[in-house]
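Following this line, the structures themselves.
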Structure P
Amino acid sequence: MRTAICPGSFDPVTLGHMDIIERTSVIFDQVIVAVSRNPIKNPMFSIEERVEMLREVLSPYSNVAVDSFEGLTVDYAAEQNAVAIVRGLRVISDFENEFRMALVNKTLACRIETLFLMTSAQYSFISSSAIKDVAIFGGPVEGLVSPLVEKRLKEKLKGCYKGKEG
């Protein structure tokens, strides 16, 4: 069985993430969406909330599982016997950092390949950070995240933003 890891913070999962995961699920026998516990980041959603949301929105894909991990992605991929780490690229500026990380990962675990998938054009501008910024200020996120994630964002932010003062 050929397993791929789709790692990320997914805070929150966007339609861009979903695009990459769906396309990866067609290429590999098994896909593990691996939610990273990154102590440097200050996420809006807890690790448990992110895993739960991902499990719900990915439930139609029988060969996709969701898990969380701490530490190096390449170590987690090796523990899962994955043959590949799949990363999505939105814009050219994503490439430099991803390329550097792929070279480090190849040095650490030479049998695990890093594959890059270009996001579909309609999702190329979407990032979790942008989604949170829009949602925090009461803007619409419909069409950028799934209805479930949109609902969870509204619940999380209820009462946080009152609009313009004065």
Structure Q
Amino acid sequence: MDGLDLSNVPFDLIINILNIIVFYLIIRLLVYKPVKKFLSARRERIEKEQKTLDEASKELESRKEAYEAQMEEAEHRSKELLHQSREKADRNATEILNAARAEADKLIADANLNIATREKEAINGMKDDVVELSVSIASKLIARNLNDEDNKRLAADFFEKELGSMKQG
């Protein structure tokens, strides 16, 4: 075995092991601690961001609930206002109808009073006409001195003519 020299194997093995240990220590000092520190800081930052996110989520949820409560309250108030408006409109309509009925009743009463007044005036006018007719008949009777039969016929003709003309006019 000419090409292979095994006499230096234990020494080479020890040097390789020492190289690995030194390399490990150098890497541990130079790389591992900063990487560990970086990862630890990153983990803390992620946890902090997660905590902030959770708080923001809770705040958002509470705002959402407050908004929904406000919307429900607004809807309740709008329904109440609508109900009150309808009641007010109904009251106003009732008041307007009652006022119109009162006005109509007043107009009817005034018309009835006017009719009654005109009826009295017509009756008084008719009484005056009857008195004039009676005076006219009496004066004609006195002037003619007729018998009872002529008087009855004359009075009947006169009333028929005069009352007939009053009915037509």
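No value in this document is a laboratory result; all are computed from the given coordinates. Predicted model only: the values in this text are computed from it and were never measured. Cβ atoms are built from the backbone, for glycine too; each structure is taken alone.
Sorting P, Q by distance in nm of label points 7 Å out along Cα→Cβ at positions 7 and 103 from high to low puts Q first, with the largest value. Highest-scoring entry among P, Q, by FRET efficiency 1/(1 + (r/R0)^6) of positions 31 and 119 (r between Cβ atoms, R0 = 25 Å, to 0.05), is P. Computing FRET efficiency 1/(1 + (r/R0)^6) of positions 87 and 135 (r between Cβ atoms, R0 = 41 Å, to 0.05) gives 0.95 for which of P, Q? Only one of P, Q returns 0.95 for FRET efficiency 1/(1 + (r/R0)^6) of positions 87 and 135 (r between Cβ atoms, R0 = 41 Å, to 0.05), namely P.
Could you tell me which structure in P, Q was used to calculate helix-only ellipticity at 222 nm (-39500 (n - 2.57) for each DSSP H run of 4 or more, over all residues; to 500) as -33500? Here the read-out was taken from Q. For mean count of other Cβ atoms within 10 Å over residues 79-86, the highest value in the series P, Q is held by structure P. Can you spot which of P, Q the value 12.0 was calculated from, given it is Kirkwood radius over Cα pairs in Å, for residues 23-62 alone? Derived from the structure labelled Q. Please state which of the structures P, Q yields 16.3, 61 when Rg and Dmax of the Cα atoms in Å is computed from it. Of the options listed, only P reproduces it. Among the shown structures P, Q, from which was the value 21.5 of mean count of other Cβ atoms within 10 Å over residues 15-22 calculated? Value 21.5 for mean count of other Cβ atoms within 10 Å over residues 15-22 corresponds to P out of P, Q.
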